[in-house]
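Novice: Have a look at these structures, which come just after this line.
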Structure I
Amino acid sequence: MRIGVLAQPGSWYLADLTRAAQRRGHSVLPLEFRSLQSTVESQSMRVQDADGTPLNLDAVVVRTMPPGSLEQVVFRMDLLGQLDELGVTVWNAPRSMECAVDKFLTTARMRRAGLLVPATRVCQTEEAAMVAFEELGGDVVLKPLFGGEGRGITRLTDPDLAQRAFRLLTQLGSVIYLQKFIAHLGCDYRILLIGDEPFCMCRRNPSDWRSNVSRGATTEPWRASDTALEMARTAARAVGAAIAGVDLLPGRDGQLYAIEVNAVPGWRALARTVQVDIADRIVAWVERPGATQPADGQG
């Protein structure tokens, strides 16, 4: 197979996937979103690399979703859709990527699928955000609508600081995405699904309420309950992602909350924690002739 990997130059994940793919007899073409271009003509259409060479690939694995302007993000999603139309299998499917990069849409899909999610308010004005802040108990988590690895996530408990943050976001033309802070046990659970196969770990961070490994969290293998596994699979189906990182949060109230679905999930810490070659499992999934994309969960 000829596999394209959309990744940042020098990415550890690009190197890991290349190693695994080449060991299985496949060739790998590194790709960057900013270098891709498209041509649409009366009799043909094609996606090209930076030098204008049409991409001749069997599959593409998306390993990055870099920030950009609205036009750039939309065009990048369009490119993935065009590759799909040209018969290139894209992991994850373009529609699932569109859903998963949008925290609001993901939360709404998970709630519609019957999962317990934190109380969430999304608004566009400072005034509405302050009302939401009070109604959510004066202890909220402010998140960027797009983003991952804990970047840009802030806990707000002070009304004055909250108002300043909301005013700045309004001036920047940003959407204000707020969730009620869930008192938790100092850890969360990450379940990586490759198809139906789960790989699970617990992340703990005694020095930060956020449990991202990039923020110093430690990890340990975790044996997920049947309930947790079903929640993760339901969340992945809700956004239509075949390869998904699902984050679950055990609250002090005894409830298990579905927090996020990542359709570009990392596995560096997970592979080390569970002692499994995750890149090899991903390539094995991509090369399966019967591998199919799940429905995108729209119902």
Structure II
Amino acid sequence: MRDVIIIGSGPAGMGAAIYGKRAGLDTLVLEGSGMSGGQVTQTYEVDNYLGLPGVNGFDMAMTFQAHTEKLGADFEMGFVTKIEKKENYFEVVTEEKTYETKTIILATGASHNKLMVPGEEELAGMGVSYCATCDGAFFRGRTTMVVGGGDVAIEDAIFLARGCEKVYLVHRRDELRGAKILQDSLMSLPNVEIIWDSVVESIEGEEQVELVKLLNRKTGEQSEVKVDGIFIAVGIHPNTESFAGLVEMDANGYIVAGENCETSVPGIFVAGDTRTKELRQIITAVADGANAVNSVQKYLNENMKKK
């Protein structure tokens, strides 16, 4: 019987593991993808994490894991298929084993929706990015492209335009879906050009993004645009499919919880990108891990008193 099982080993999960071990909790981390670190492992360089400027994303993830293991947290590989609430504990079922635990922290993160075009995977972290806030600073004075038409895409284009020489916004329709106030801000920027009715056919480059091939959906015309980076903002989805019906989620599948990380089920907590929140960054994920463990401790103390 564990005190806490953390499902997921990205920054939120490992942050929770560190705080769990320091609190003296019997802590197990379950990782379903075969590698710890989450989305950060796909980031070439992280420049906005306090104290670690310019760190390689993979190196950062390995540093997080080494710190967690040094404190004695147990790691096991296993994709969770089911969680069952018992009288005063939970059963966590994976494809190979069943675990028992007093509390659970869900930290399975979120995944970016992808274009699924040639060059996207090959050049990920080498000019292909899914986070302008994370990587935009590396493209100051250069030419970039944003793909998408919602609030995030417009915000990314506005953000990039502050430092980039030129920003292209590519949208598959002839009007944007984002908020009117954001559209007005975007249209006022002299270094932003919108390419309407177009989709990305491929992303080209040897060791770095060099150009993007586009297709106009209305005319069938193909074109090439030289860029140094492309930011894909066509949505993200939380990795919460396994928890459907277990805890309350919003319409997009994010687990509903406030800063205390408490879900609708007592004893189950959530941390990181899986949680309903405004800003999804490495630093906020780690903070969630700490808050979740603080709530776990309160829950365990209250339940022990009742006994």
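Novice: Please state which of the structures I, II yields 2.4 when distance in nm of label points 7 Å out along Cα→Cβ at positions 146 and 226 is computed from it.
Specialist: Details: I: 4.1; II: 2.4.
Label of the source structure: II.
Novice: From which structure (I, II) was helix-only ellipticity at 222 nm (-39500 (n - 2.57) for each DSSP H run of 4 or more, over all residues; to 500) calculated, if the value obtained is -7500? Mind dumping the intermediate values first?
Specialist: Values: I: -10000; II: -7500.
Considering all the candidates, the number was obtained from II.
Novice: A value of 4.5 was derived for distance in nm of label points 7 Å out along Cα→Cβ at positions 130 and 282; which structure in I, II was it taken from? Kindly include the intermediate steps, with their values, before the conclusion.
Specialist: Details: I: 4.5; II: 1.6.
Comparing all candidates, it corresponds to I.
Novice: Given a computed value of 139 for volume of the Cα convex hull per residue in Å³, which structure among I, II does it belong to?
Specialist: Working: I: 147; II: 139.
The correct label is II.
Readers should treat all values here as calculations from the given coordinates under stated rules, not as data from a laboratory. None of the values given here were measured: they were computed from a predicted structure. Cβ atoms are built from the backbone, for glycine too; each structure is taken alone.
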